[in-house]
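Listed after this line are the structures, all set down as structure tokens.
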Structure 1
Amino acid sequence: MNVGQLFQRYFNDWQKFALVGLGALLVQLAVGAIATIVGFIMAGPAIISMIRMDYLGLDYGPGQVLGFMGAMGGFVIVAVIAGLVGMGLANGGMVGSMVAYRRGEDVGLGTFWSYATRHFGKMIGLALIYSVIMLVTALVNIIPVFGQIVFLLWAPTSFITLGIYPAYLIINDGYSIGSAIGKGFEILKSQFGASLLGGVILLLFVAAFFLVSMVPIIGSLAIAIFGQPLVLFFFVERFESEVRPQFVG
């Protein structure tokens, strides 16, 4: 893969990639706003009631405590569901936009939303399976030092091979979720060295983004709008140029 050429293509078409990142950012902001509003509606009355009782010097009764716990529990459930839907829309839109870009299709907010609404369900399913895998493999952290080092390398490597690559195969090649995850494990097994190198590259991206994020507001916006599409574009191109030629299908 010619990295210099890849970055040149990215900068030549930066407006298209920026629209992809903007689409993901708008989804994330919308989900955050909805979760906040729903949380206030559900938990607000209970919180206000408890504040009022504090002001009057009254003790909390079982009703207030249970009401508050129920409201917060409901808010957590709503927040998790909203987060999953938002994540599915953002991932479906971004990966789908990369597919469209590589096919020579027009890329914009309309493209992002079209792929997002078509594939968000599969992206949610993929994310849930990946989360279970990460929870299980996180047990390696119980081994002092060695476990943390292994997990530090495993987390970005698995994110690429069991996250980005399967998502791309689902949208671009029409794989089922199970088949895409299976192909990800196959890639991890047959191309372990290259997969590990990909994880190290992702860590370098993360380190660079951390430095950029130190610039208040502007840094975070730059990462969301430009950084997310850049990482995705890089690994999609790496998949097509270096990974796919090693397997058929």
Structure 2
Amino acid sequence: MSRAPQTVGSEVGDAINSLIREGDRFKDWDAPRIHTLRRQIDQLQKVDARYAFTARGQLAAICGNISGVRENYRKALQHPDQPTTKHEFWVAMANVGLYSEAREIGEWLLEPRHQFYAQAWQKAMSLGQFGAVWARLPAAKRLWPDLQKEDFSLLERVVAVMGERSLKDESITAVLALMGDIQREHRIMFAGLLVTSVKVMRPPEEPPYLYLVLPLDTDAAEIHAMNRKFTGLVVRKLGAFPDGLVMSFEKAPPAEFRAAA
């Protein structure tokens, strides 16, 4: 009895992934192709409600439908397997630029007892959760010995600068959330697998700082326009960048050169 719905479920997942691979622009929620997927998801509702709400939320995310993401996350959490739901919506929240809400989920996922640290720490870093990743690293290494082989030297340098400049994860997320506002205005997701990359800057005779860039697969003119809007929004909302932090949009490298997580 469940074979047909399971098949539809696989088709829905493949279709959503295909939409993401086709490009980083948000899709049209009312487009015929999206309507077809929404009807397929409706077929799953009675068979696997959690999966249906998750798939609907993921589809809403790549369409820039914030209310749809939040509503389906709330509904999916009412069903068993909350850890999987949290992990899947963590990704969806990032796709739609809801970085503050993604950070809240990430804090939960990074707790080693929840068993997601090993697969989540790199994306969590790209979401500016450096302090959270670092604080839980010792316990995570005890649970996953293979983490001993990973290179955490960049994270160590980042955390050192954060200590020198009294910079917190929350301050980074506050700025990143404004980038999400601009992304939704331009209807574009970040390019690649990681939301941002970070560089530790130690200029001569100047205090060190972190430089985070969010890659976009678009032309230079749009990136310049988005950076102008972003800087203005930072000034209006926060007064200035937090001490020790600079962030900007940058053009993503060609897909074949993008680092894999």
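Tell me which of 1, 2 gives 3.7 when you compute distance in nm of label points 7 Å out along Cα→Cβ at positions 36 and 188. Going through each structure in turn, the value belongs to 1.
Here FRET efficiency 1/(1 + (r/R0)^6) of positions 76 and 196 (r between Cβ atoms, R0 = 30 Å, to 0.05) was derived from just one of the structures 1, 2, and that gives 0.70; the source is 2. Assuming 15 is relative contact order in percent (Cα under 8 Å, 6 or more apart) as calculated from a single structure, say which of 1, 2 it is. It was calculated from structure 2. From 1, 2, which structure was helix-only ellipticity at 222 nm (-39500 (n - 2.57) for each DSSP H run of 4 or more, over all residues; to 500) = -27500 calculated on? The structure behind it is 1.
Read-outs throughout are calculated quantities, based only on the coordinates presented, and are distinct from any laboratory measurement. Treat the numbers as computed from the prediction; the structure is a model and nothing was measured. Cβ atoms are built from the backbone, for glycine too; each structure is taken alone.
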